[in-house]
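What follows is a set of structures to go through.
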Structure P
Amino acid sequence: MDVKKILNENDFKFKKNFGQNFLTDKTLLENIVIGAGVDKKDTVLEIGVGAGTLTYELSKKANKVIGYEIDKTLSSVLDKTLADCFNVEIVFADALKTPIEKIEKKLGGKYRLVSNLPYYITTPLIMKFIQEAENCVSITAMVQKEVALRLCAGEGSSEYGAITAGIDVVGDSKIIAFVDRTMFTPMPKVDSAVVNISINKNKYSVLSMKKYRDVVRCAFSSRRKTFVNNLMNSFSLPRENAENVLKSFGIDVKARGETLSTEQFVKLANYLEEKGLP
């Protein structure tokens, strides 16, 4: 499939506001599908179909592929690139603005999200599915290299942040490939990486996911402050109470938020929820 030729024949113009950078390397596309663990029993959701190069490879391995694409001018391109893909359905809509319930109703059950995401929607879209999706079993996404390092960071590292803890509480993330910018058309200004997140909603026993997210947000609200100060400010706790809470869980009162593990965040969130603290 000569994607560049098809794009030219259809007089397609890349749109910066949609963050369009299409993958054309067949080996890389095949490896993304393999890394996503897609097989013939799977339904796959793809967001950001683009020219359909990843969609084409997914269709060869999956039972069904439903792709969301915001740019309707790609319709004629996809008619050609996906002409032989009879298990593919393209929905021209903004996935970020489409309710999860509507997307999942269309998918009809468990599914894998596999996507070459436009960089500008990476974080909000991944977190939308992490927090709201009921039937998503894994997310495999092409993201900016720096974002990939944050998604997969360990506590105490400079990359570790709220998004890391937000994902780790319900899944296990890993980088499955680093991707040079030269493998895209047009070539972006940054390098990329493919991240796989295996979702397990029962990884930790969390009494309230809202309270967990509140604690994580509190921990990273001011990275230069100690966690006890952030805890006092966010939950209106006297210093003595805040310090006693941390000590009871074996956390140094001088610790900063980025040094705490997901397990420690869960314990703190559960404690605050049990005590009825806002």
Structure Q
Amino acid sequence: MCIRDRDIRTTMKYIGVLTIAGSDSCGGAGVQADIKTMSALGVYAASAITSITVQNTLGVQAIQAIRPEIVAGQIKAVMDDIKPVAVKIGMVNDAATIQAIAETLRETKPGIMVVDPVMVSTSGSMLMQTDALDIFCQSLLPMATLLTPNIPEAEVLSNVKIGSLDDMDRAAQRIIDMGCKAVLIKGGHLEGDKKVDRLYLNDGETHQFVHQTIQTRNTHGTGCTLSSAIASFMARGEEMPQAVAKAKNYLSKALEAGKDVHIGEGHGPVDHLFNPEKLIIR
């Protein structure tokens, strides 16, 4: 191999993003949704599996956690070699795994951490063990560049009942006070034909995103999809508010594209691959 060929190999890179999340056997959420989203947005997706779920569009029947040292080993292997620009964290359902993830990421120091505090599935199944919440708030939450809870998750984290935008503001401030750099509270659970999401930065800056409600049952994995899209756009160099706006637009189009497709008898997936991009090389 000539010197010029070696130089090209060392300078041309994909934009790497690591997802740390559970496996969804029906493919609509979790690591499977993350990889589809990241790939559709032109970034190279690596993964660390935290748990294996037995689930379909009707709900979650069982969860088998992966040993914490194996989860940590997957993260370190990817961070040491692939060196992803951003990390997205999804379902982590037990205290020992959360602690292992936090300790490993403190060592490897990713520049961007988007944390989706997955606690309840679309079908209503509880996904985080009760004793894991305190560890999550103490170790992972303060490391987050961005936290992306929905209304029920924000209520759990803040201990504020959210029934209005004012309640959302109060909950967000409590979550910011816990140490994360920013929080995006997703208003999809509030009533109305338009949904309002609000992004709160720890310097007091806020951004609001309003979008029309898309009538569909195919909402399985929307939280995973959004957080992965945000991590992908931030890895591509977008500032956080722009990354959120672009991720919201991607999710809306994915929902629209898949709204009438029948996959399973419950909550089906969005169409992640409605208009995929080629892998970006830099």
Worksheet item: relative contact order in percent (Cα under 8 Å, 6 or more apart) was computed and gave 22; which structure, P, Q, did it come from?
Response: Q
Item to complete: Taking 0.96 as the value of Rg/Rh (Cα atoms, Kirkwood Rh) derived from one of the structures shown (P, Q), identify that structure.
Response: Q
Fill in: Read-out distance in nm of label points 7 Å out along Cα→Cβ at positions 119 and 263, computed value 2.8, structure in P, Q
Q
Worksheet item: Taking mean count of other Cβ atoms within 10 Å over residues 231-238 for each of P, Q, which is largest?
Response: Q
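Every number here is computed from the coordinates shown, using simple stated rules; none is lab data. What you are looking at is a predicted structure, and each value in this text was computed from that prediction instead of being measured. Cβ atoms are built from the backbone, for glycine too; each structure is taken alone.
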